[in-house]
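Multiple structures are listed underneath, in structure tokens.
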Structure P
Amino acid sequence: MLNQELIDWLRLVLTPEIGSRRGKSLLEKFKTPKAILEASLDDMAEVENVGREVAKKIVEGRKKIDLDLQIKLIERNNVSLIPLDSEFYPSNLKSIYDPPLVLFLKGEILPQDYFSIAIVGTRLASFYGRNMSEKLASQLVEKGFTIVSGGARGIDTFSHQTALRAKGRTIAVLGCGLDITYPPDNKKLFEEIAQKGAMVSEFPLTTRPDKGNFPMRNRIISGLSLGVVVIEAPHKSGALITVTHANEQGREVFSVPGQADSFVSKGTNQLLREGAKLVENADDIIEELEPILKSKINEFKINHFEPVKKRQMPIMPELPELTDEEAKLYSLLSSSSLDFDDIIVKSRLSVSAASSILMMLQLKKLVKQSPGKIFEKVNRS
């Protein structure tokens, strides 16, 4: 059941002529959706990016909103709303120039989804493209990352499916309302993502998957992520629009090299010529993101896992500073190497928590991972 504050946010995004940028300007002036919805034409006309003609359309349009239909559909489809001022709004996305005023959500966005990587590419993926998307998604999930993509056929679908098979988290960002399944053949996939990850859209329910929605959708894919990986993209691929947004948002751009004479590799190979980071495996991505990860992962664990106190390992003063969880996992590996499943059992941590801590231990060069998800201490002698 929506409370009055959420209903005001819903009315705001349903009002004609109020998009993310204009809405942001209006919020800076009037502070709350309720105040915007009650503002006079003259006051609204003074706002940057509005003017008198647009203000007239807003004032007239807000009288014609079918709010009851939206509320019924939201409740019927088990959709949640996350407004821009919510503490649950993803911090990565909030930091971009034009974040959506409201996110429509099926499923759950968790704090660890801060550590997200977008994987995007062509709908016409080759066998090689599918293999690379599955390889990278699997490796990234093993290291604690959430996979973000657009739910389309091809690379998007393979990446979502692999993340779920690897028991990781994935977020699908749609270019239509969450009551519409597009593409239709991904119905079961979307249902599973809603149960184990998140389905996200900035578009109100009943919004059709019109062509113009997808470039807008792509800025959310990149905005939710620390970096964007492109796997197979022709010259005019929508994935390259995501790259444009990523560059504008200050996100890292990664590209998987493709066959020189393949049309689906023209865009990815061009990205490499323009300076994108070449990616062959997940370690290439982590290496590039290492400064961000080092600065954020401890803050993340302190805020969102069990409260921890940083301390030095008393028996090994030469080690980098470790949290209690890091020290616990490090000590598990003192006598022998362990596979990931054994670490989960012995540490009693969740998969995502253990993955994030192991990632940090690898960044501190205390632990290394071998094939088969085997972890062992790095010899420091």
Structure Q
Amino acid sequence: MAPKAHALLSPSAAARWLKCPASVAMTASMPEETSPYALEGSIAHAVAESVLTGEPYRAPEGAEGMTPDVGALAEEVKPYTDYVLQAADGAAAFAVEHHLECSWLAPECFGTSDAVIVQDGALEIVDLKTGRGVWVKAIGNLQLLIYARAACEEFKAYGIRQVYMTIVQPPLKWQETWTIGIDDLYRLTDGMKPAAAEALRELHEGTGLRFMPGNEQCRFCRYRHACRSLANHVIETAAGNRDAEALTPDEVSACLSRLPAIEAWIKALRDRAGEDIKAGKRIPGWKLVHGRSMRKWKDEKATEAAMKAAGLTDAQIFVKKLVSPAQCDKLYKTLTDEQAASIRAGVTRTEGALTLAEDADRRETASASGLTAGDYPDESKGG
């Protein structure tokens, strides 16, 4: 897998630059952010590419020298690779990790689609997501819209009439497809052109920057730690709603809808302050300290020998513990179906703690204090 160039207007960041044009100018000279999770995702994509093409696994950029368990990862992404292979059976055109030019939207726009499938007048974009925290929706997904339009431009000779955009997210056992006609696809993507043009104008002219802070656009923006508009957005929210107990349900809902952007800003602010202090800059009233320390053995084998020399028994110095259900998953492969079933019969699932989620969350609504979702009074009507 060759190193990937990064577009100024990346389809994967469309939710950011379409909603906040100034973010393009502010992040253009900033280095790309990396994380262990992003690298894990890149490795999983490389493994999936290997499965789909039959070519040997090639380490993605940043993972050179690492030795991932390719077999285990291939099993993890199997829902995605199985879906793609089935959908591509008999396809007129099929491409994996396919570079897509999006110059119809902007000169500096391009991206890479995980899979493109053309068959019987229909085109499908399939996107592998490996995140474990948030379900990624296909319906309304701006990245998929841009990829689909770019692919339709490239494969127009096949007479595309229908478009499918699919997300497969194996860690969350999530899959969703958005289906639209070719006319709707072009109408929606043509509507992106003014925002793309504005973002590039602000980048090249450096004037008239329009900041529009919000959840989607700020969450992964590299400028969030220094963005005064986002800071004002946070301060205004807090200043106008200081007494949480006095808020109406509608006001609580409005404040909660701003939380993702606020939480992203707080984390970015803490990270920025820590890095500044490490670099020798002074942040008035703040300093770095060591967190809680943990005791551990310097040399376990030497300590074991010392314990036994002191007359302690194995029962006293070793802890014997049954593997967890998650740890046992890897052992089932060595057993017969009947043996595995007898062990799985001993698994139970505890109820997780109650947590807030938006109505759009796909998890089932939990009951609280004996009330179900339909039993709550409508406080906006009084009584």
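Taken together, the values in this text are just the output of simple stated rules run on the coordinates, not laboratory data. What you see is a predicted model, and the numbers here were worked out from it, not measured in a lab. Cβ atoms are built from the backbone, for glycine too; each structure is taken alone.
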Query - Computed 20.1, 61 for Rg and Dmax of the Cα atoms in Å, for residues 159-366 alone - originating structure among P, Q - result: P
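To test your reading of the models, identify which of P, Q gives 19.9, 62 for Rg and Dmax of the Cα atoms in Å, for residues 23-246 alone when calculated.
On the way: P: 18.4, 59; Q: 19.9, 62.
This value belongs to structure Q.
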Report summary line: Re distance in nm of label points 7 Å out along Cα→Cβ at positions 143 and 215: value 3.3 computed from one entry in P, Q; matching entry is structure P
Report task. Given a value of 0.80 for FRET efficiency 1/(1 + (r/R0)^6) of positions 119 and 327 (r between Cβ atoms, R0 = 41 Å, to 0.05), point me to the structure among P, Q it was derived from. Result -> P
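If Cα extents along the principal axes in Å, for residues 135-254 alone is computed to be 37, 32, 22, which of P, Q is the source? Before the final figure, lay out the partial values.
Values: P: 37, 32, 22; Q: 59, 43, 26.
Answer for the origin of the read-out: P.
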Query raised in the report: Where is distance in nm of label points 7 Å out along Cα→Cβ at positions 95 and 359 largest, in which of P, Q?
Result: Q
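Thinking of P, Q, which structure, once helix-only ellipticity at 222 nm (-39500 (n - 2.57) for each DSSP H run of 4 or more, over all residues; to 500) is computed, gives back -12000?
Structure of origin is Q.
P, Q: which one has percent of Cα pairs over 27 Å apart, as calculated, at 52?
Details: P: 52; Q: 65.
It must be structure P, since only it matches.
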